[in-house]
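Below: a set of structures, written as structure tokens.
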Structure I
Amino acid sequence: MLQPYLYPELVVRSLVLEEEPAAIMASDDNPWMEGLVLTLTVGVIAGIAQTIGRWFTAASLPDPVAIGNTLVAGWRQFASVTSLPAPAVEDGANRIWAAYAVMQGYYAGWTQGVPLLATPFVLVIWWLFFGIVAFAAARAMGGKGSLNSTLGAVALIVAPQVFTFLAFVPFVAVSGALLTVWSALIGYRALQVAHDLPWNRAALASLIPYAGAMLLLPLLGTAFALGFTAGGYR
């Protein structure tokens, strides 16, 4: 088991796509546990930074109820101009603003602490999904690595998340597209090392989890939207 003080070096070196960090993680005596600890460590720190940032942001903005009332008034005027049913438009605006304000932590209270649990949870789920799907793809393409070593190596895909540590500064945001592409490149390098694959097969294997996620996310989004609507949150 690696010592946590080695994680910063592994993360920084993986950001420049070096092979050795993936080799170290894959050859650990307990790779999947190492991967879990690394993912949770990055996720918890990122969650703390986001929570602090949300608190500062909410403190610097007007009252969320006032913002919501202003938005509803604007949509009410839009409905009167376009002959749309005003009650439906107002209800939709209320629901959308309520969901957005909760997700952004604009309301004071427990919602501002959502990232503390959500960020590490999402990162762990994505690490497991990516690792299992990429392992199956890599083995199908002639890879030689085990699931255990794969989970250890691909845990480094969380490395770009260190830039979200800057989220403690209000209104600072990091491009999600940049983080996704960077993470995919690190995943490619990890699979190439863990499975001893040529670059083209490793690249294809690293893209398959993203293709799978693109198929699943619309289904999950639809289910969430239906549940939110049925719940009647305001």
Structure II
Amino acid sequence: MEELIKIAEKIRNDELREKVIELLKNPRPLLMDFKDSIEFEESPASKRRHHSYERGLIIHTLATTKIALALSDILEEMYDVKINRDVIIAASLLHDVFKYITYIQAEDGRFKRSKLGERIDHLSLIIGELYLRKFPLEVIHAVIAHHGKSSPIEPRTIEALLVHMADRTDAEINDEVLFAARDIIKECTGRDLEVLPKGISAFKIIAAKERGGCEEVRKMLGM
């Protein structure tokens, strides 16, 4: 969370910077009371796919923001376009900020929908909140369009497109690595694990297999 705040502090517009930091420090809807969710910093970014593990949401948020800023640098250098980094930072940091209130964690470690999450999706929640808090239209658009063609409206600004591409890139990379790690675990242990053991990332599983084969994987998993 501290690193997210540090990035938010780079927003040049004073009012926007304050709004983003305020929402990150206390990521709760102003007009909604809820109790049966997990904490933002403990939340996955999805139930079974990309970043579907504790702290996955905050890692995905940080990675998406850094990818979007890197893409901004490349486009400005290679194509002589001007990117509004205030919009990039604000939208990237906030695009999934209410996902955590749509999840609960079961006793077996799996993540499920909360009562709220069964009825309202995270995108609807954050868009309503951004309107309520009077965020700039360009930021709201970049957030609402971050699912690309699957969004209520497709990206219609370069900033919205970059946020979408950054979100998609990080999600797809994590998806591929996660599925590969699950396949390795099944190959090496004969077990299907939907949820990786706490503190062991998919990247570490793959690295262990490359380093010492199945024996190293079983050792890492304590099997």
Structure III
Amino acid sequence: MSLIDILVKGGVLMIFIGLCSVIAVAVVIERWWTLRKVQINTAAFILQVKNLLLKDRIEEAIALAKRTPGPVAKITKAAIEKHDRPREEIKEAIEAAGKAEIFQLERNLGALGTVAAISPLIGFLGTVTGMIRAFMQVQAQAGNVDASVLAGGIWEALITTAAGLTVGIPALIFYNWLQGKIERVVFEMQVSSTEILDMLLERERVHGISD
């Protein structure tokens, strides 16, 4: 018996489990690629920005932030563009940029979490429907049944359960893995935002600039 034959015996719910698997794979690949693109050497980037700010080369610092990928560069750009504004306005700009970047980092992650949660449930639903079908056959045969009569319902029950868990478990693992990578980026954003404010304050002291 081929794999296709086995999957077909799982019944109509296998379509939904298959759809969940496609969604999970698509989200994992898309989020992995997105997070890979935004990875930078944060310490080196912040040091470059600091050197430019201390030399009062504002436009060069903004240009550096523009051509650098990632959330840290985006919040740095937002802060530097407000360099001549009061501290509270700079903080608000950083917070607004940070929220926008976090939203982008977490985009589609909810779909992966949903797949991880509902795939096993769909599988268990298949278990229930399979057993119902098996007992309906028992009733239809007035109890005079053998294993071959029950086989169809039992196939459906076992295959959907196995398929649901096969999709749900990896989806949950990848969800937690991606969530961990996002939390690391968010932590870098929080640390960097403090450093950026300190750099702008230091620039004010060096160049005698006041709010």
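Values quoted throughout were computed directly from the atomic coordinates according to the rules given, and no laboratory measurement underlies them. All of these numbers come straight from a predicted model, not from anything done at the bench.
Each of I, II, III could give P(r) over Cα pairs in 10 Å bins from 0, in percent, but the derived value 8, 31, 33, 19, 8, 1 comes from II. -18500 is what came out when helix-only ellipticity at 222 nm (-39500 (n - 2.57) for each DSSP H run of 4 or more, over all residues; to 500) was calculated for one structure; which of I, II, III is it? Going through each structure in turn, the value belongs to II.
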